[in-house]
Every structure is written in C-alpha cells, then in structure tokens.
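For reference, the structures are reproduced in the following blocks.
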Structure 1
C-alpha cells in the first residue's frame with residue numbers, strides 16, 4: 001500500500017487544483033478562526049454586556065471546541081478536491097490503465113479511501129495547531145477541556161471525504177459529481193432544518209423531546225457532534241431547544257461512515273471501468 005500511495009503522490013503533487021485548494025484550505029482555517037475571535041470580541045461581546053464580554057472562545061477552556069467547530073465549515077474543500085481527483089481518474093482513463101498495469105480494483109479504491117483518511121488527518125492536525133496558537137495567544141493556562149471535539153472533527157472530516165469519494169465513484173464526471181455533492185449537501189441541510197423545527201415544536205407542545213432530529217441524517221450526524229462552546233447567550237436559548245443526544249448521534253455518524261466506505265468499495269469493484 002505504501003508503494004501505491006507514493007504513486008498517488010506523484011499524480012497529485014504538481015496538480016494545480018490540488019495546490020490551490022490546499023493553500024486556500026490552510027489559510028482559510030486560520031482566517032476563519034480569527035474572524036470568529038473578532039466577531040465575538042467586537043460585536044457579540046459589546047452587544048451582550050459584561051457576561052458575554054467575559055466569555056473567550058479561545059481560552060484553553062474553549063479553544064479545542066471552538067477551533068474544531070469553526071474549521072468544520074471548511075471541510076467541503078477537501079471533499080471537493082477528492083471528487084476532482086477521483087473523477088479525473090475516469091476522465092483521463094488512468095483508472096483503467098492502473099488496472100491494466102496490475103493493480104486490482106480493490107487496491108485502486110482502497111488507496112483512494114486511504115487518501116481520504118490522510119486528508120482528514122491533515123485537517124485535524126491543522127485544527128490542533130490552530131487551537132494551540134489561539135489558546136496560547138489568550139494567555140490562559142494550558143488545558144485539554146473539550147479536546148474530544150477534535151476527535152469529533154476528525155470523524156466529520158473523514159465522513160465528508162468518504163461521501164465525496166462515493167459521489168466521485170458513482171457519477172465519474174467532474175462537473176456532475178461536484179454539482180451533486182453541493183445539491184445533496186444543500187438538500188440535506190434544508191431537510192435537517194425542517195426536522196429541527198419539528199423537534200422544537202414537539203418539545204414545546206409537550207409531546208416529547210426527541211433531540212435535534214436533523215442530526216440523524218448522514219452528513220448532519222457528524223455535524224451535530226460539533227457545537228460552539230456554551231456561553232451566556234447560548235445557555236439562555238438552550239433551555240427551549242431539544243436535547244443534544246450525543247449517544248444517538250455518534251453511533252449514527254459511525255454507522256453512516258462505515259456504510260459509505262463499504263458502498264464506495266463495492267461500487268468501484270462491481271462496476272464497469
């Protein structure tokens with residue numbers, strides 16, 4: 001597998017789209033977190049009064065959770081890159097050539113899935129670095145409170161990447177695959193919002209607290225694990241919101257991940273080249 005990864009690296013290391021999207025993602029991670037810091041300091045803090053002003057999302061009580069949450073909004077970029085890389089293999093017939101050269105179908109798709117894992121690991125490393133930079137900049141004592149959210153971020157990054165690989169293997173044409181990726185993400189978010197409104201109504205009417213049901217969908221399951229740290233404004237609203245049932249959402253996120261892993265592998269192995 002190491003040899004196959006080296007070949008994969010030779011394919012992408014000088015690819016302009018890979019370099020450009022990679023640079024945008026790295027810069028975007030730090031810029032996005034800095035924007036969150038500025039908004040909290042200069043807008044939310046001044047509007048919310050003393051209690052909110054005392055809240056710092058990047059001290060070591062919150063930095064791991066905040067950095068994971070803020071960076072999560074950028075994960076469509078690695079997913080987009082994976083779709084381009086996968087569909088290019090079909091457009092330029094390199095997938096067929098690799099099979100002719102002796103790769104098995106299983107080896108080919110496994111190295112793509114491993115690439116998705118590597119992208120997720122690199123993204124998670126950026127989150128760790130960002131959390132440390134902002135944490136030390138806050139001049140607070142080092143701590144690991146909320147560091148579990150870094151693990152949730154990794155799960156979300158890997159889920160997005162595997163879904164992107166599945167769509168690339170399923171559609172095979174770059175433009176259509178990218179379009180489907182964004183359409184599906186938008187459609188799921190709309191359905192998720194509707195389910196969340198329904199959840200809110202069910203709790204308000206005393207029928208039952210079933211959690212945020214929008215978090216039970218494939219991409220939103222991983223999203224639902226990442227939340228902004230508790231603060232005075234969020235605590236006030238939280239009393240009227242459905243309960244966050246992490247013990248339901250986490251197994252669902254893992255289950256969806258395994259499903260798309262299996263589905264991607266099966267789709268490529270069983271379909272025509």
Structure 2
C-alpha cells in the first residue's frame with residue numbers, strides 16, 4: 001500500500017516565552033497557523049522489516065536521526081505490532097532551519113498516514129500525544145489550523161480560523177537552530193511581553209492581526225539581516241505587517257491582496273532562493 005500526504009508548514013502569529021522550567025524546557029504562549037507551503041511525504045509498505053527514508057534535500061538525514069523514523073517507531077510501539085517494512089520518501093519544499101516546522105510537519109504526516117494505513121487505531125489527541133514524545137511542534141502539525149499553544153507548546157486550544165490572506169515567506173541563507181535561539185534567550189535579561197493575549201482579541205480582523213504580530217526571539221537574537229528583512233516586508237506596498245516565525249530564520253509579511261503579495265515576493269527574487277506566497281490552511285496534514 002502507498003499513501004501520499006501533504007505536510008503543511010506553520011508560522012507563528014505570536015511567540016511569547018513566558019518562563020523556564022526546572023527540567024530546562026521553556027514555557028511559551030503562542031498562536032500558530034498552518035500555511036499552504038508543504039512537503040509531500042510518501043509512505044510505502046514493504047516486507048523488508050526495516051524503516052528506510054529518502055529525501056530530495058541533501059542536508060536532511062535519511063537515518064535514525066530523522067524525525068519521521070522516530071515517529072514511525074513510536075507509532076508501531078503504541079500500536080503494539082512490529083513494522084513489517086516501511087519506506088518514507090520526503091519531497092522537500094519547506095526550507096530547513098527556517099522556523100516553519102518542516103521536520104515536525106513531516107513527522108506529523110507519517111503519524112497521520114500510518115494511522116490511515118492501519119485502520120485509524122488512534123484518535124487525534126492520541127496521535128498528538130505520540131508526536132509530543134518526539135518534538136513539541138508535532139502535536140500542532142498533527143492538528144493544524146489556527147491554534148493557541150501553551151506550556152512547552154504541546155497544550156493546544158483550537159481558535160477561530162484566521163481570515164483569508166496572502167503570506168509572503170522569505171528564508172535568508174542564515175540558519176538558526178532552536179537550541180541556539182533558546183540559548184540566546186537564557187544568556188540575557190529578558191522580560192516577556194504577552195503579545196498573544198492581545199492577538200487573541202483581534203483574530204477576526206486581518207488588519208489588526210498584521211499590527212499585532214510579535215516574536216520574542218526577534219529582539220533576543222538581534223540579527224541585523226532578519227531585522228532588515230522584517231522592515232522591508234512590513235513596509236512593502238499592501239503589507240499589513242511582518243514578523244519572524246518560530247526561532248527563525250524565515251520572515252513573513254501578511255497581505256490582503258494577492259497581486260501585492262506576488263509583487264512583493266518578486267522583489268526578493270535573485271536575492272533569496274527561498275521565497276514563497278502562501279495562504280492559511282485549516283489542517284496540518286492532508287492525505288491525497
């Protein structure tokens with residue numbers, strides 16, 4: 001049996017770091033949104049007795065280090081049966097080390113796909129729990145849509161869908177690991193401002209969403225190229241606002257009109273190789 005799954009990227013409309021726990025994990029409060037940029041994950045059952053991976057991106061590991069392998073192993077562990085053989089192919093469109101949850105989206109796609117292949121033994125919350133054991137963004141990527149995430153990012157509350165808009169995503173060459181980003185948070189005085197509470201009050205108004213975008217990592221990392229990119233996206237014709245997503249390094253701008261979004265994206269062609277125009281989606285994965 002073979003299944004193909006779209007694994008959708010995400011952006012953060014807000015990201016507040018609210019504290020650090022005794023176990024070293026950080027507490028966050030943020031609003032996450034699925035967007036229409038996606039990888040295609042193909043699951044192929046076989047009789048090899050092994051879980052193997054291939055990927056179109058040369059920098060993505062195709063061994064036990066890959067999130068998709070960890071998710072598959074945990075699925076079968078929870079299912080209570082050994083894997084007879086599985087090949088996972090990843091057609092990579094979401095940039096890596098970009099703050100777009102590309103790896104987590106692929107892991108969520110594997111969980112959703114295996115659940116379908118084996119007769120849906122798990123409900124949504126059970127798949128999210130399995131994913132949480134691999135990475136904090138995976139539960140959101142399983143669920144998708146417009147979601148409030150709290151705790152370590154795994155306590156999820158569904159929100160009203162974000163209004164239709166067009167999102168220009170620009171990933172500069174600099175890559176930022178999550179560990180690097182949180183290390184910067186821990187190395188300086190930091191008093192979080194809870195932008196998420198403000199955003200919750202305006203989620204039905206796309207112009208107000210643009211005005212209230214906020215990511216605590218922006219000021220903490222203080223990377224000139226990213227701040228300049230945010231300024232350019234925020235001040236582009238028709239832009240409602242700009243922000244960095246996740247721990248970076250992708251920066252995005254929100255537009256009401258597609259033609260202005262496309263024009264803005266075109267202005268980055270030749271300067272950056274990873275430039276996309278996307279829209280909000282109501283799901284994190286889609287089997288097709």
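Read the figures in this text as sums done on the coordinates, not as results from a lab. The structure displayed is predicted, hence computed values, not measured ones. Cβ atoms are built from the backbone, for glycine too; each structure is taken alone.
For the read-out helix-only ellipticity at 222 nm (-39500 (n - 2.57) for each DSSP H run of 4 or more, over all residues; to 500), a value of -9000 was computed from one structure; give its label from 1, 2. Provide the component values of the computation, followed by the final result.
On the way: 1: -24500; 2: -9000.
Source structure for this number: 2.
Tell me which structure, out of 1, 2, gives -0.41, -0.51, -0.61, -0.85 once log10 I(q)/I(0) by the Debye sum over Cα atoms at q = 0.09, 0.10, 0.11, 0.13 Å⁻¹ is calculated.
Among 1, 2, the structure yielding -0.41, -0.51, -0.61, -0.85 for log10 I(q)/I(0) by the Debye sum over Cα atoms at q = 0.09, 0.10, 0.11, 0.13 Å⁻¹ is 2.
Between structures 1, 2, the calculation of mean count of other Cβ atoms within 10 Å over residues 114-121 yields its largest number for 1.
Who wins on mean count of other Cβ atoms within 10 Å over residues 154-161 among 1, 2, i.e. which is largest? If we compare mean count of other Cβ atoms within 10 Å over residues 154-161 over 1, 2, the biggest value is for 1. Suppose mean count of other Cβ atoms within 10 Å over residues 26-33 works out to 16.2; of 1, 2, which structure was it derived from? Source structure for this number: 1. Set 1, 2, criterion distance in nm of label points 7 Å out along Cα→Cβ at positions 106 and 202: the highest-scoring structure is 1.
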